[in-house]
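So, here come the structures, one by one.
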Structure 1
Amino acid sequence: MVKLMTYAGPAVADAPGTRTGGVPQTPSAFEWPRCRECAGPMQFLAQVSLADVERGSSGLLSIFMCQNDPGLCDEWDAGAGGNRAFAFGADALHVPTPPGDGVTLLDEACAVRFEQVGAEDYLEAPGQWHQQSGRPVREVLGQVGGRAAWLQNDETPRCDGCAQPMAFVVQLEEGHDHRTSANFGGGGYGYGFQCRACGTAAFLWQR
């Protein structure tokens, strides 16, 4: 089974829970991440409620990526400094004000509905969901839990703290509308991970 994220219409920018776009919910001491390459503020892409991934979990996985000069900041790489992922706890209730410079937000906040599809893996699931629902494949926004469906080699990151492979959390599509989508190189996938033991997180994308 694959647990799909599907487009459920526009969301309020600071809506709680899993969504793409909008503004992040964070702890009060949060500082907006800046790109290690260009020093510009990163763009907030999505937040995922960890309770949607595994029953009994709490907190949020929050994902950011530099879009100030796309392609020049190695924003696809989990360790190059062109993106950041955070594993926030239950204290992620603050809504920060984005910096006034740079590209910080997507042009749409999207609500998410979860739908189970009996596919072998994620690469098969959107087409199967389309056949069952009659809705456009582009309205699939990704998946949570299960196994990552890699477009290239398996690039599961290792935690900087314990050096163990991180747990897969979410696979993101670019979005349902090209005018408001994230940029994963044009048709790529984003991948979010966490280390439960160390409270760290990582993100990368492939095309």
Structure 2
Amino acid sequence: MTSSSATHELASTVTAYRRTADVGVLLGQLDRIARAHTTEQLIEALVPYGELQEVVGPVYEVIVEREPANARALVALAQAYWLTGRGPEVVSGLADRARAADASSLAAWHMWALAESAPRERTDRWREVVERFPDDPMSRVNLADSAASLAGAENDPVALKLAVASYEHLLARASRDDERAALTRALEALRGMVG
């Protein structure tokens, strides 16, 4: 089967689903399509449906079933599960598998940190991600935000110090005026928590 075949079959299935809203038929068709095509064909065919987690998730379930160490597929499935409310335990488990399959996968580390529901542990996870990927600004933003939330919720001076240091780091590297303004406001708010 070809990539265009997968694309055509998936498009027909999604069109029928949008018309009928029959989830059972959708799931059956997605399973059939996913088992008939290669991972590469499926990933290409899924591109237009990235926002339809009810389409993405079931296809990636099949991919992960046949390629259990495919970090990219594990992350995509974890994201689909996260966006459909499958719960932090399931998402964290998939993210752990993705990190084990490819320790250099930034997306796997992001999903792992996002899946932690306890504020202190989530902050610790983001700190670990920043240590592993020090040049990734999104990781540092998430660390700063998590630490700031923890500082505010628990009146934690260590978390406050971490949040301030993280925002200062981001401010020193900000290249746009709107970034600098937002980071300056965040720092002013945090410094206001001290007094």
Structure 3
Amino acid sequence: MEKIITRHRHLDQYPISKDASKLIVGTIHPHNHDTFQLPFFYGNKNSIWEIFADAFPSLLSRPLTVDKILSFLKKKKIAVSDTIVACERQASTYLDNDLIPTELNTALVEQIKNSNIKDVYFTSGFGKNNAFKLFYVNILHRKITPEIRKNRKVVVDDVFGRKVTLHVLYSPSGSANVAWSASKMYRQNAHLYKESKRPVYDFKVNYYRELFK
């Protein structure tokens, strides 16, 4: 089977702002960008932008556009990036397991140094080709400890010239809803959403609202 080569389309176009205080980091977009809803990070399904539109409707209104998202990110001092510059794929899917990273975004380290970022939020965690794992293990060359897995975060104080906390988010993707519903955090709060028609989604919106308020 012929390998599919994907190069990131947005990293050079949308560098990390020096004014940013928070950073959201994923892996790389799917290969078939022609089918994306928007030509931007997470633009294939807009999952995270739909969540932010519901969490902060006065700052991000529908219909979603790249300009509206950029304005929202600037107001909230949030930057967006990814860990993979280029990869090979066996199939043109969005799944991290189906890709082989060939070039990592090592420039992230200097970009974080040269910003005001104090919190980095990874949209996937500790598994194969997940965003946190690629950054922490493959770029920073550190070991993921049981404590990091338990707490879903770690403070790094010897790389960026200041303390920066790396967080593992619960994924914004709709395909992660089963994992959300099984999480301890959701189960502890499920009673608050028993009248909701979309309890997991509504919980997800509140989760992201609290993190990025």
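Matching task: 145 is the computed value of volume of the Cα convex hull per residue in Å³. Pick the structure from 1, 2, 3. Could you put the intermediate results ahead of the total?
On the way: 1: 114; 2: 145; 3: 132.
Computed on structure 2.
Out of 1, 2, 3, which one gives -1500 for helix-only ellipticity at 222 nm (-39500 (n - 2.57) for each DSSP H run of 4 or more, over all residues; to 500) as computed from the coordinates?
1
Since every read-out is calculated from the coordinates, none of them should be taken as a lab result. Note that this is a predicted model, so its numbers are computed, not measured.
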